[in-house]
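There are structures below to look over.
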Structure I
Amino acid sequence: MIVQQSPRLTLVQAALSGYLTIWSVIAVGWLAAHVRILDEAHRRMLSRLAFTLASPALLFSLVARADLSHLFSGTLIVSALAVAISAAVYLGLARAWLGRGDLPGRVVGTLCSVYTNAGNLGLPIAAYVLGDMTWMAPIMLIQIGVMQPAAMALLDLAAARRDGRRLSWSRYLTLPLRNPITVGTLAGLCLNALRITLPDVLWQPIDMVGGVAVPAMLIAFGISLRLDPLPGRGPHARELALVTPIKVILHPAIALAVGAWVFGLEPSDLLAVTVIAALPTAQNIYLISSRYHVRTLLARDAIFVSTLASIPVIVAASTWLR
């Protein structure tokens, strides 16, 4: 006798499988730091490796192979509006509740509030819950092509001002192009748009280097969980209490409202934009904050808390909207 699982149970299991994979790798980093195999120097090395080599290769590969018709679909506008509105809410509430903050801190806080984990968690969620990994293409284009270069340009600018360096207009305009992650993304987009096909002999090493990105980020994150203060403790606790609800509750609620009431999306499209917005803060925000030494604990804790809090939200959205 064959017992068939209910569709809702299958969806729950699919959503949880992505989380289990991520937390298993994070646990490896935590355990390695606990038994003193890895320390803070190794965390910095893993973060630098992911930032300068592995992440650019991974993003180049993903963008170069993405379906451009799906990449520029109607869901792109809904996702962009949801990001913009959620970011505006964060900045307004942060100004009212936390006072005037420094530019780098607000940049990282905004990223924690609206930058979703569309890569290492979003892709398996899209495959098992939405049935198609290319659903992640529009939000990845927004984040990788617009949000990340703009944020890094602002952080580079703030770092230059802090160090007393003056930047020329040409250097201002080329700041995004001086970042390896941005360069890898734009190169992949150009390759895709020009329909240039690389031979397998070139794709294989690119894929191998890109495959290091996610494990390196997660292991570095696990090391931080063990060596740094426990999540939720420290002067960033108030801001953490602000960014987490915006990320896991307000962001998907805005995507749902805009998609349903403003654009009248089809049910499958509405499900996709809502689940994508409900994804937790991306691990590479911790990578960026570590690179610029800005709000590192806030980024780490936002990832930790939002990843846990997003589980019931994604399960509820995927079962209810379906």
Structure II
Amino acid sequence: MLLALRILLALVLLIAVFAAVTGWRLHVRAKAARADFPPEGAFVEVDGHPVHYVQRGSGPDLVLIHGASGNTRDFTFSLVDRLTDRYRVTVLDRPGLGYTPRLAARGVTLSDQVALLRGATQALGVTRPVLAGQSFGGAVVMTWAVEHPDEVAAVVDISGATYPWPGELDRFYALLARPVIGPLLARVVGAWVSEDYIETSIEGVFAPNAAPEGYADYIGAPLVIRPQSLTANAQQRTDLREELRALAPRYSALTMPIEIVHGDADDTVSLQIHSEALARDVESAHLTRLPGIGHMPQHVAQEAVIGAIDRAAERAGLR
């Protein structure tokens, strides 16, 4: 009995020490993330909720929406500077990622995200923009186009997730999205995940292509591993498939120009399931297939992405 009590006390002490060290590591990492990767733009409030944005250039409005686990830096790394000579480019942090706080712990829908980001662009004076979204951002811009078609000049879908897909949901993200256990797991991951793991994850997103030199140091990966960002990202990814099941049947009513850019070596978001289906179902959609390109054409096939943006603007009568 005495031995069992000692073992129990030792376990309690170990758990307490682990919790304390985890909390300390989270604090140190969060402080370092903000110091090393501060907000690169400014903030606008929508019904009291701040939205972080970067706005540069002049001309017709172009709005860029990043993917899962991303932030404004994915576009400001190099793409934005190649567009500002002919567009007023507005890049937004989606809720829960970068420096836009999450809208809620759970249940944030594509429509909720659109309402927030649309409100931000309206407050910034953006009118009838070309909307470009990459990966998860593709789902956001397609929701925006479906719900507010008269306000959208054109859409550019870059490796976008736009249709429900077969198979099981990612178990890790499903676990992170659960109440109670998800936030606890996010704290452990945020405190203890290694830099090597983060670098490997970045390489996996770009595969079979290589990430551009300097990308890993620029993107601000420490922002992604903050617990609230981990859980927000997980909730959005876990709920996405069912949301797309309801959204996809509404695409066929769209008439604005839609340009789609997708690599045929993308094993993160399927070209066939998503982009080929969108090109088939929407008469105004035009698909550019990129041989040998993976999930990040905005970096490794930048000319094709810029070409799609320019075509969308021309088809919409903006250039």
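Only the coordinates and a few stated rules stand behind these numbers; no lab work does. On a predicted model such as this, the values are computed, not experimentally measured, just so you know. Cβ atoms are built from the backbone, for glycine too; each structure is taken alone.
Check the numbers for distance in nm of label points 7 Å out along Cα→Cβ at positions 160 and 208 across I, II and tell me which is largest. Let's see the in-between values first.
On the way: I: 3.7; II: 2.7.
Ranking I, II on distance in nm of label points 7 Å out along Cα→Cβ at positions 160 and 208, first place is I.
Which one of I, II has helix-only ellipticity at 222 nm (-39500 (n - 2.57) for each DSSP H run of 4 or more, over all residues; to 500), as calculated from the coordinates, equal to -21500? Label of the originating structure: I. A value of 35 for relative contact order in percent (Cα under 8 Å, 6 or more apart), calculated from one of I, II, originates in structure I. When volume of the Cα convex hull per residue in Å³, for residues 24-111 alone is computed across structures I, II, the figure 174 traces back to I.
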